[in-house]
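Please go over the structures that come below.
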Structure 1
Amino acid sequence: MTEQKMVRFQINCQKGKKVEAELLMNQKGYVKDGIHIEVTERTVKGCRQGELRLFIDQETLSESHNLSMETPVRMYLQMSEYPEKITAMYLFNEWWTRPAFVEKLQDIPNRTQVLFFRYRNRCACLIPMTGSKFKTYAVPGTETEFCLEMTACIGGQSRIEEPLYLSAEAETVTEAVHKTFRLLAEEKGICLREKRRIPEMFRYLGWCSWDAFYTEVTEEKLRQKADELLEKQVPVKWMLIDDGWFSAKDKMLYDFIPAKKKFPDGFKSMTDDIRKKGDVRWFGVWHALGGYWDGISPDSDLVSKEAAFLYRTAGGKIVPSPKTGSGFYSDWYEALKREGIDFVKVDGQSAVRLYFENCFPVSEAARGIHQALESGAYRMDGAVINCMGMAMENILARSVSAISRNSDDFVPQKEGSFSEHLLQNAYNAVYHNELYCCDWDMFWTKHEDAVKHSLLRAISGGPVYFSDRTGDTNPEILKPLVYKDGSVLMMERSAKPTEDCIFTDPLERGVLKLHNTARWGNNGKGGGIAAYNLTSEQQAAAFTPADIPDMEISDQYWVYDYFRRKVFSLGRNDRYIDTIEAGGFAWYVILPQGLNGSSCLGLLDKYVGFSAVESICEYENMEVIVLKASGTLGWISQKKHQKVMVDGIDVTEKVKEHGELYSVSLPETINKTVLSINW
């Protein structure tokens, strides 16, 4: 963001008092009518941080006109340079963000919490800040002014000493985002994504009960689903029992234990039986941050048993306390562990503002409740799926938990829902991935968009799970995503839009291209670009290998068009142009060329099969490749082999040739495999 000079304020106080003020940034502040205001900007580690100091004089033995709860502070910051393009990541409800592609400051949506700017010769990322008590949003500005609003969700405040915004500039949006979030993580004392531990179960294929049964989940239905997965040899390793499993009354939690009518003997016998019969190792359950949507029932025994850990809000709800709530979560999770439960999905997290309005400042409440949740979750070894929690006060309050949902729900029976689901996940990941392993939600394998969804999960870099109803699971849709033992071929980070897509609405024109990388060979990195045409017309899709900034650098790359089984070579900055039909999609695997001008694609029947390549030893006329598993092996080369061996057995006669693409089909196993190619 360019330098701001003049700042205009609108201050809303209690009793209807309104104050308008104007001052210069980094100059002597405003002092009038008992209000003191000062705005400064400083440079911290390559970022610019704006800060606000506001004080309201307190009258002795008389009522002071302190700040109102609703929009206490609005400020307009003058911009000396206008961005050419703006992408605003705004909260379209309490829980989730999505992009708005605008060109005017007046068109920035309300409740925008991350902004990407493109100028003539650079890009920028600006984050309206969440402080110790107040949070800041960007809202519609004027023709030349950028507008911010602050709120603590509690009235009567007389003092603000808070950060306003954090901004950074760089050649690309990716670099600018990285600068801001590295500093944010340091200032907030939270981990970046690479420092967070992904719980073991989320590296395997999972299944969730939500879209199968919704709130009508029962023990009988879960057992039937487990039997189906076993019969179809779908290697699911974890099952998530979603909403509907516990005792509730009027949308309030009534008891820690499962509902007797649905689970007569609790979970333990069921989870033990399913584990013994098949591949499932882990079970998880869903709950809302407040227990259930409206908290904990005042008629329940929990209110007395957990009294030390609960809080009655100004609105009358009983919920875990931001100060002592770790005891509540710890007690609940200890009871669940005895029932054979290994992890939790915690929903409704951005309800913090709704729960604690006029009780605690919103940022303080979020920080306290997430500390309580993460502290209690040590009973689950920290295995939590954070969900419905993309308000910035939630994002910046979790210290260590790794998994965070990245979009609104997959809605299987809503026509055209795929495009919105993809849009949210793709653009949210641009910033959300800096801190979290992003969960792109479940999907159905029996669905008109099943293949589109499966590819999306393959490149998501997060957990992979589905939610088919009993009898509906199609194993063929899942096979390209996982090894035979159910472990996910997980990419290194979240898939993100290429830089040329960040400021263009893919629902209107063009193709949305997503890139990601994965380990390949000897500490190298391969990558890929998925292209989705979300419009109703044929579109051109163009890319270069250099569009994947963190991929291994090479002069020449091989590109494998996964669905067409087509290969071609590109220089790092060579541009390839393809045509994508209306509603169509493509997946291009891109690998550096080796010494012999070849690249091993690994497992051809997996979307990210190249990540199965563990090591490559290159000699003048030979390559020895170690793979993590076996299956249909593939490689690309301009030279035809003289001899091919697998685990010391000559398979030369079994090799199939498709131009420069070679393959040999072997039984799928989870055993390491050595492929030797003599040229």
Structure 2
Amino acid sequence: MRATCCAADDKKAKPGVISVVIPVLNGEDLLDEVLTAVTGQQIDEPFEVLVIDSGSSDRSLEIVERHQQTFAALRLMSIDKSEFGHGRTRNLAVQNTSGDLIAFLTQDATPASEHWLAAYREAFSMAPQVGAAFGPHLPRPGVSPLMARLLHDHFAKMSDGQDGPVLQLPGDNTYLSNSNSCIARAAWQQTPFRDVAYAEDQAFGKDIMARGWSKVYAPGSAAWHSHDYGMVESFKRYFDEYRGLSESVGERTEASAGKAMQVIAESVAADDEFIRQLGQPGWRRAAWRARSAIYHTGRVGFGGLGARAGRLPARVQQALSFEQRTGGHALHIPPIGDSPYEDVAEVEREGIVPLARTAAPGERLHVAWVVPPFGVGGGGHTTIFRMVKALEAAGHRCSIWVYDPQGIDVGGEGTMRKRIADHYMDLEAPVHAGFRHWIGADVAVATGWDTVYRVLRLAGCGSRAYFVQDHEAEFDATSTRSLFAARSYSFGLHCICASPWLADMMKQRYGAGATPFLLGVDGEEYAPMDIPRRDDTVVFYARSFTERRAVELGLLALAEVKRRKPNTRIVLYGTHALIAAPFEYEHLGVVSHARLRRLYNEATVGLSLSLTNYSLIPAEMMACGLPVVELAGRACEGAFGANGEVITLASDQSTDIADRIVGLLDDRERRAELAAAGVGYAHAHPWSKSAAMVVEAIEQVHAEADRSSEWQAGALI
């Protein structure tokens, strides 16, 4: 994407700074009013404003330049009109701002108060993991009462009868409008705006809440924003709007004629009551009732057609669409960014790059780790970086290559390296964002299914390996992603697997070579403490946005425990989002290692459920002397032995899980036996032992490549 901006340096999030983004195209009618309201905000912290213009031919640029003379933190960025996309342009804007919060307006949405921005800052203080907030749209003076009533009723539903801001948790309404919204940079880094034709804001609301973020309706952040189109124009816009909602977030309208008539009748009645409250005389109300009936019939009809636009011929779609009202011609869409799966296509099209001769076995190796983007404290990345450190301690040289085709991490290489040092561990390995400096490696290690396809196309590799921490083909429902994930195990890469269960699956299901290792325990972080242990406390790792952690199953089991033993204290942690449960519980959110160690030492029973590979959690609980209940029949037997040796295993029925928990709550002697066995297991499985197995496996992978005909053939390339 070609763009020009008055400041081209890389932007990094600055806590306490808020950014305001306003996309503009020929917005001279209201832009001066909007910028006056924005730059006049009263807030006790710095804020910046970015106008991103996509080819205005009116006085818009002149208006922006005039406001720059009085507000130094206002910047103008220009892109070609052909490059505009609702999602991608806002992603570009975020990349070129520095705030930890980014507020969005459109060129015709005017903040209704000088405290609009301060109200957004307040909204994000309501809970630890608020990913977005939005304010109401107020009808401008003179707007049709039909539009005014729709806006009033739409946002009245958001208030939930409250006067102040309303916290919306995962599972609640996902509505979001970028005509007046604010997002957290941390949420955007996990889930950028989709590059879609319509409803990028609605998709963003849905995406972040699916990952455990909450949302806030902030009535104090209202903006004047309404449109009063003619009937035909309105109907065509509804067609486009509902087509966009269907394509972007899968939203559908009720298909039955009876339901449609009910919606129309209720809307007309609501309009009539609204107009009556405005004090309109009877004859004018009658005229508005007739107009209302036509308007809502068209709204429902055209909206229903838009939601089912894919069933209509192309010419009909264009005739009904506001943006293609000329009709009769195909809709030509310019290329929109690169596919995040281009490496998959390249492997299918070009094949695997042959191996090349590099260091001989026994020599110091350069091991290149290709990793997905990472935030703070991720368990999978922690394990990867432990192995990097172990290889460095064994005399090998490592490098880290962040594979980020979607541009999620905009911090730059220095920021990534600092994040590793501050939140993981000190490493000698350099960190690279992308592969522009790639010069080859003795061993290239893929660490997730999507990184495999990139590793297969890297030239100058003496050997390749696949560091497998879970069966990622199960992470998504049947889909393109699950297909690509399953295929990644079948390219002949030797799999270094974080459990015997995983290694057996790689061998038996995919025919891959595999070496297992067991996840270690950090004995400095997790160990017994000299504090009283309670007899009534169950602690559950309830990371609700990770579906393979079976949180819903665990909640059913805990509800049964509470039914049998009402005085049981239940503590949930693992996500900032509040979890709907039919029982009272204590919510700790995301907890530090020190707090977890204390929690594990005071609790009675630990519950951690894994539907795929086992996690670090059970062993860390056991290291603190906490008896653990997990699921049988998957990875736990291979890691911890048979049921009852050091861990209690249950079937995937909630009543059986509850039986195991209640049994432990009632049997102090059995808990003591498991506590001793768990501490012994932790002592026998330090990370140093796990890391030594991985180092040996990587050295062996390279040695095997030395003897393979493939490497010899590759040396001739």
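A few points about this structure:
- Among candidates 1, 2, the computation of helix-only ellipticity at 222 nm (-39500 (n - 2.57) for each DSSP H run of 4 or more, over all residues; to 500) that gave -5000 used structure 1.
- For 26.9 (Kirkwood radius over Cα pairs in Å, calculated) the corresponding structure among 1, 2: 1
- With FRET efficiency 1/(1 + (r/R0)^6) of positions 394 and 594 (r between Cβ atoms, R0 = 41 Å, to 0.05) computed over the structures 1, 2, the top value is the one for 2, the highest of the group.
- Source structure of the calculated read-out (mean count of other Cβ atoms within 10 Å over residues 122-129, 23.8) within 1, 2: 1.
- Structure responsible for 14.0, with mean count of other Cβ atoms within 10 Å over residues 26-33 calculated and labels 1, 2 on offer: 1
- Structure responsible for 0.50, with FRET efficiency 1/(1 + (r/R0)^6) of positions 114 and 282 (r between Cβ atoms, R0 = 41 Å, to 0.05) calculated and labels 1, 2 on offer: 2
Computed from the coordinates by the stated procedures, all read-outs in this text should not be read as laboratory data. The structure displayed is predicted, hence computed values, not measured ones. Cβ atoms are built from the backbone, for glycine too; each structure is taken alone.
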